[in-house]
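Take a look at the structures listed below.
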Structure I
Amino acid sequence: MTVKPDNWIAKMAREKKMIEPFSQEQSSKETISYGVSAYGYDIRLSDEFKIFKGNGDQPIDPKNMNDEFFENFKGKECIIPPNSFVLAKSLEYFRIPKKVITIADGKSTYARCGIIANVTPFEPEWEGFATLSISNTAPQPAKLYAGEGICQLLFFESDEECGISYADKNGRYQAQKGITHAR
């Protein structure tokens, strides 16, 4: 597999509608950067969040996640409580080709504030809005900005198509439209 440069990403975004909306250039004026980078794409946060509130001493169970653990929030800025996390939705909708996989890393601007963005790889033929888990490791509240960059996706293309894609196995997060907690 090889990492793909910005011109390849722009071409795939146009031809395959791989990223919508797509920002051809990296925008960073008075914002946390987003758009095409040298070998990737910096994705943005939408204005939809689920703020983790918990439920007393009840454990978090990834096999039986309770929606009551979260408070729905919509806004231009979201505050993450100290030592907690939010689930968020990407602004972009993705359609990953069968020969491509992505890996995501959080933006350094947020990481330097103790804010860690976790996004699992986008598998071949996965599509949807990404659900991001964003943790605040600081002992005080932290702020997120809708419409601005949150993490960078790196795109890797194989010489051959994978044997079984995410779509082939009817993945549980295929074509998600909203923030989806663990299933």
Structure II
Amino acid sequence: MGIQPDTWIRKMALEHGMIEPFVDRQVRKVEGGTPVVSYGLSSYGYDLRVSDEFRVFTNVFNTMIDPKNFDEKSLVNMQTDICIVPPNSFALARSVEYFRIPRDTMTICLGKSTYARCGIIVNVTPFEPGWEGHVTLEISNTTPLPACIYANEGLAQVLFLAAVSECEVSYADRHGKYMGQRGITVPRP
């Protein structure tokens, strides 16, 4: 990169809209000193926040999960400050932030250790060069107990990998099926 990673991320966010809204520091407490799962700019990445929109998996309708023919009846929609993910279950959510990834950048997104230490796994695929949108977050509760997910707090860390040059064909050039997604996006065939 030639410059400090946090300086590069700040520059790209503020000058090119790479992350909106952008928090240019690590937030660990909010108004009144209440602790939160941290979010915002970190040394080598950005800790994104989960919004208050969740889709929790249910087997009430005995549907089957099929990525080529996804039945949305397998999900219960919720808007809440604290989402309870049932034991050994799964939820979808979205980031508060909207990302615009440059053509010379790739990201890796990993769950935060605070949640991982509670048996909550966050799986997010890489953000490819040229992709933009809200991030659909996959949250797995691997424990035999209900798990709390806190809206508007950190859930995953995005690490940015800058290339020496731009890619030949970007996600946008390929008209990727998740380009420009807003809200929680379920599998598309």
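Any read-out appearing in this document is the output of simple, stated calculations on the displayed coordinates, not a laboratory observation. Predicted model only: the values in this text are computed from it and were never measured. Cβ atoms are built from the backbone, for glycine too; each structure is taken alone.
Tabulated values for the structure
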| item | result |
| --- | --- |
| Which of I, II yields 1.4 [distance in nm of label points 7 Å out along Cα→Cβ at positions 12 and 36, calculated] | I |
| Among I, II, structure where relative contact order in percent (Cα under 8 Å, 6 or more apart) as derived comes to 29 | I |
